[in-house]
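Quick note: the coordinates plus some simple rules give every number you see, no bench work behind them. All of these numbers come straight from a predicted model, not from anything done at the bench. Cβ atoms are built from the backbone, for glycine too; each structure is taken alone.
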Structure P
């Protein structure tokens, strides 16, 4: 049962989520463009970008954690922040010690688990105040599935990091779409209140 849906959401909370989702979306697309240009070899620049991606998620989770009231949603947000921090460390170790296959495997495990966390957060936030959360739910589900595919690809003959730019772009688009839906929801609720 979704108890969060019954709680009122303030304009400040909604505005905070809009800024967070928009910022995450823009950063993800910017990261994808930078990584597409820099990942031909697993060099220092590519590794720094690979470590930065889950750190962006960790910082975003921390910001979200501060804005969310106590409860299950907050615990999932905290878990995702810790997971993303650990993923950044693991990617750094894998990139310096083992190479492309290990990096792709770690990224895949992280994408799978964080996708499940994103699905949980999307389910908590469904309701009249924050909308149906379809972009968040779709993005989380795809992250879960694509992460499992990356783990499988990492054990194959020719693992490649090419796919990560597409992953980040897709995530960025879904975050921006969720921000746009929250803006639309906010405006439609204001219009209804004025009638």
Structure Q
């Protein structure tokens, strides 16, 4: 098996369009600045990991992302549909992450890639009931269909769907996303 490609799901950091749950605390400009910092951190960690990676983007011109990160970064449109539809388009073997988890590290990404050598799926649980990373070595569209995204049900439902098919995923350490003002309080260096 060739190693998985890391797909970072990202949006252009446009005020009012990103980190909307943080707008009441930071304002539109502040939320966009925070998102831009988190996205830059995620790209830096991806580079440090040594894994092949791409930005899977929505909400902006491909050229704008190249302007932010350079022509050496592959940029691919996510396409239409809900989050599950867009994630299901990522070709296996793959690791998928967002850009709002400041605890992600290059060793953690390498560990996730390594886990796919003997597991079909690897998950990085988020403390909000979802996950910050999902990896798969073969297509797993059944994990993305009819999911209630952005709820505490995502990880339990994902684990249940895997169990029904007899797949035991590798599980990474739990990390926190920054989605709300309460989350941000845990990361004072980003305030």
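Some notes on this structure:
- Source structure (of P, Q) for Rg/Rh (Cα atoms, Kirkwood Rh), computed value 1.01: P
- Of structures P, Q, the largest value of distance in nm of label points 7 Å out along Cα→Cβ at positions 121 and 153 belongs to P.
- Structure (P, Q) behind the derived value -10500 of helix-only ellipticity at 222 nm (-39500 (n - 2.57) for each DSSP H run of 4 or more, over all residues; to 500): Q
- Between structures P, Q, the calculation of relative contact order in percent (Cα under 8 Å, 6 or more apart) yields its largest number for P.
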